[in-house]
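For reference, the structures are reproduced in the following blocks.
A short reminder: the numbers here are calculations on the coordinates, not readings from a lab. The model shown is predicted, which means the values in this text are computed figures rather than measured ones.
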Structure I
Amino acid sequence: MQTKGSATFTSRCHRGKVKRNNQDCVLFDANLNIGIVADGVGGKAFGEVASQLAVDASNHYLNAELENLLVSPERELANAIKVANEEIITIQRNEPKYETMSTTLTCFYVAQGKVFFSWVGDSRVYLIKPYANSIQLLTIDHTLDQSKIDPIASPRLYKRAPHILTRMVGSILLLKPDTGTAKVESGDLILACTDGLSNMVPDDLILEYVITANRNDPNDVEALADRLLDRALDCGGLDNIGFIITKADF
């Protein structure tokens, strides 16, 4: 756990119980109040390489562009993802064995009483307000729209649609990340996670754990992180599990 000024950060990154390797990668920079989460695309070769490259490249960019980040947070977070995408595509072109690697990538920044975020893929950002008993999903998964698929004509595709990415880092050169901003108050929690957590632990249960942890000790984000990880594993641990919890303290 690390604390810096207006936020407390902790993270977990676990292989899970089924996958042979861990393609998730998470990083938080407590000095800048930046968090980054990536999930190498399952079934693709070298997903763990793609996720690590994406996290490193975006973090390096944001550290180098701190002045611009302070002025235009959403723009610079999106630029960080674009830089990571360009780096991965360059490696794909120069090293044939890496030509199919790709990853999700989500970056967030806490400042000015707000959380700014940008993403590609289905690694999510939640805003949780334990005193208001609320959890809000801030991002929209870049996956197939299930409502546009005929469940009778294509039952397998209909079932798999929420897990099929339509946008990912390392797919096309002119990648367009989505961005957003939300107001954050003291005591709020920001949860950025891969689908290894969000698919295993429903939103209402995440909120329940946060409320319980807040009641026991509102400053103990480590215990909350341990409980969320344990729950995801208890539910099968079918995928890698990566997440960052940030507690605002303005």
Structure II
Amino acid sequence: MMKRMRLLTVLLVLLSVSACDVNDIDQMVPGLTDEEVAEGLRSALLVGTDTSVSILSAKDGYFGDELVKILLPEEASEIYTNLSKVPGGDLLMEQAILAINRSAEDAAASATPIFIDAISEITIVDGFAILNGEDNAATLYLLEKTYTDLEGLFKPVIGESLNKKLVGNVSAESAYLSLVNAYNTASLNGVLWDKINTNTLTEHATAKGLDGLFLKIALEEYRIRTNVKHRVNDILLKVFGNA
């Protein structure tokens, strides 16, 4: 629940910032049938999730986007403060962060089947509530319906990706462990500063990877609702207007 509340807050901030960049604000068309509304919302989410997954699963999908780039776990935040004291610390941290993001990119496509299942279950009642809701209402519906299942699916997949050698001949787990070991050694094993454990990388990458997915989906939904250029099929044009 706390993860979803945190993500909801981030989604609201994202959309308030995104609103400044969109000039083509259209009104939704009245006189739609119940089924057209439900179909339109399903299509909007399918387009949004497909676009988001395609972007994030590509090379630099996470790493090259500061909005969703995954940094070190909170437990390792002290590394930033003491990095200059760690021999080769800059290079080790750069390699670890790159490898973590490559793992998220590798795992992102696994989210698609769960998204599709949840989207297919949108009812007529859901459709009108979403249509008349905020500019991220469909994304929030998807978040509520899929987060728990998606987290359960995504965690072992990203765990596997974290152990793949996706950056040179080094896995994210190995790169992160090298960074933490160098940091702990420089601390004289906790004498100069607290040691860091390495038990939460999978949970961290899972949570941040999902955050990135939902942020991208929210942005795509906002674009579909507010910019005719993003309504890529007839049902989206009809439900959200084509002026």
Structure III
Amino acid sequence: MAEQINENLIQDTVEKTNAMRFLSAFNNIDYAIKTRYNMNRSMGFSEAVRKAVAFNFTVRKYEDDLVSYGRLRNAIVHGNDDFVIAEPHIDVVEKIEKIERLLTTPPKALDVVARRDVLSVHASKSMREVIMLISSSSYSNLPVFNDDNEIVGIANGQKILDAFGRFLLAGGKSETFLDSVKIEDMLSHIENNDYYAFANKDITVEQALMLFHQNSKLLAILVTTNGGAKEKPLGIMTGSDVLKMNKILENY
């Protein structure tokens, strides 16, 4: 019995070869992509990667690398029993392990990037009050709530400036805009609300980046418990956070 325990300890402490590490990461990536996006397990790895590009920012970013790793996997093993016939370079191993981490245990946006001190404003506030709040807080995107505690839009500095300009061009008085127009009035004249989005508390950095990539008009993502408009915001991400998100994924 003691001899068996010693053998197990020895086996556990044996350092994995580059090929073993590569194949482990490759298999985990293959499984993660196909299960997450309900793909047939018999689908080829490269095909799965190509299809996942539309849904996953990490896959999209490392698409060429992953396709190359699919070919490399076939070059370093022989037969169905994964008999190793070659050892990949350590740089390749470390990169595929990084991609594996990003796909299997991605960082949650609420933990590493979303601003938790979400400053909001009531829909009944005048434009003067909203502008002063934006100026004093240095936040250019403020969620706007109505009496039902529902988010009805985002008070965005640029959109306010555009609305102010149109108001003046139409012959309106600046004092009227600042003191008589409410933020909810301004928001009601915006044709659509695709400039902001909701996400639940489990949204990952990769998923947030994908939302910004898919919608060039997106200014902010509001994180709530279940992604609902009537829930208290737990955090907020804006377009200015995209660079930080990329750095987080690069160093993850």
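So P(r) over Cα pairs in 10 Å bins from 0, in percent, computed for just one structure, reads 6, 24, 24, 17, 13, 9, 5, 2, 0, 0; which one of I, II, III is that? Only structure III yields this read-out.
With relative contact order in percent (Cα under 8 Å, 6 or more apart) computed over the structures I, II, III, the top value is the one for II, the highest of the group. Can you tell which of I, II, III yields -21500 when helix-only ellipticity at 222 nm (-39500 (n - 2.57) for each DSSP H run of 4 or more, over all residues; to 500) is derived from it? Checking each candidate, the match is II.
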